[in-house]
1. In terms of FRET efficiency 1/(1 + (r/R0)^6) of positions 22 and 118 (r between Cβ atoms, R0 = 30 Å, to 0.05), which of structures 1, 2 is highest?
2. For structures 1, 2, calculate mean projected area of the Cα convex hull in nm² and state which one comes out highest.
3. If you work out distance in nm of label points 7 Å out along Cα→Cβ at positions 62 and 142 for 1, 2, which one comes out largest?
4. Compute FRET efficiency 1/(1 + (r/R0)^6) of positions 30 and 46 (r between Cβ atoms, R0 = 25 Å, to 0.05) for each of 1, 2 and report the one that scores greatest.
5. If Cα extents along the principal axes in Å, for residues 14-77 alone is computed to be 48, 23, 16, which of 1, 2 is the source?
6. For the read-out helix-only ellipticity at 222 nm (-39500 (n - 2.57) for each DSSP H run of 4 or more, over all residues; to 500), a value of -5000 was computed from one structure; give its label from 1, 2.
7. Which structure, out of 1, 2, was distance in nm of label points 7 Å out along Cα→Cβ at positions 54 and 134 calculated from, if the result is 5.3?
8. In terms of FRET efficiency 1/(1 + (r/R0)^6) of positions 38 and 110 (r between Cβ atoms, R0 = 41 Å, to 0.05), which of structures 1, 2 is highest?
Structure 1
């Protein structure tokens, strides 16, 4: 049996230099026999515009129905923080985050909503989902209204 790598939780861990260097820790789902929705909300996400190098800001809502594993929240926070100096388009950041979570924990269902603040006067909202929402699992509205001067 392979030795399990230590979690980032409970110890000092440097912020990853890039999203590619970040590790998403998966931990056993304590309610593996029950379908339920986990929601992470990151209202202060930042990355860089790949053209101008200026900061881009987003409000993320990530919903998933776990299978055998759940995402450890400190590792998710460090993963999201690693985008602060990462240059990518809004669409790439949003879908990349969703796919990395799926790769780490293999949820039954995942939906990510990226509500990006205006750049050049145009807000860009990006949505991606995968898997099938199990019947009986309640998926609430993301709770972020269409752009009307978010803040």
Structure 2
């Protein structure tokens, strides 16, 4: 059974690679040293430093496995090389709330890079799912915690 590709932008891929390199090159070595130092304190059953270091080691090793998996299944999408008026991964979309006429702009990105404060909307969010496949000028209906919201897709850009 083939594992699904994980879409991500070039910058997200690079950030995950940098984190993996740091974890393997520095953090892993630091925690090994912390465990060795804590062992010198004697009885491991009551050694808080040892247990904390082992817990941190477990976190680091788990994160390394997670990052290696994500990177090995990454589908890197360079939004600057895409074009068109149809919304897809990487698109920067300007929406107009049909009730208030308020404008908002979001780029559709991978789960790991989503940040609503920065205008980066996860591909898996209800709003992004409602936009995917639609074109500039289309209206979308999105269920939010406060009820249905209707937006017009005013602009679709690939930067």
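1. 2
2. By mean projected area of the Cα convex hull in nm², the leading structure of 1, 2 is 2.
3. Numbers: 1: 1.4; 2: 3.1.
The maximum falls on structure 2.
4. Values: 1: 0.20; 2: 0.60.
Largest one: structure 2.
5. Derived from 1, not from the others.
6. Computing helix-only ellipticity at 222 nm (-39500 (n - 2.57) for each DSSP H run of 4 or more, over all residues; to 500) on every structure in 1, 2 gives -5000 only for 1.
7. Details: 1: 4.5; 2: 5.3.
It traces back to 2.
8. Once FRET efficiency 1/(1 + (r/R0)^6) of positions 38 and 110 (r between Cβ atoms, R0 = 41 Å, to 0.05) is worked out for each structure, 1 has the highest.
No lab work stands behind these numbers, since they all come straight from the coordinates. These numbers come from a predicted model, not from an experiment. Cβ atoms are built from the backbone, for glycine too; each structure is taken alone.
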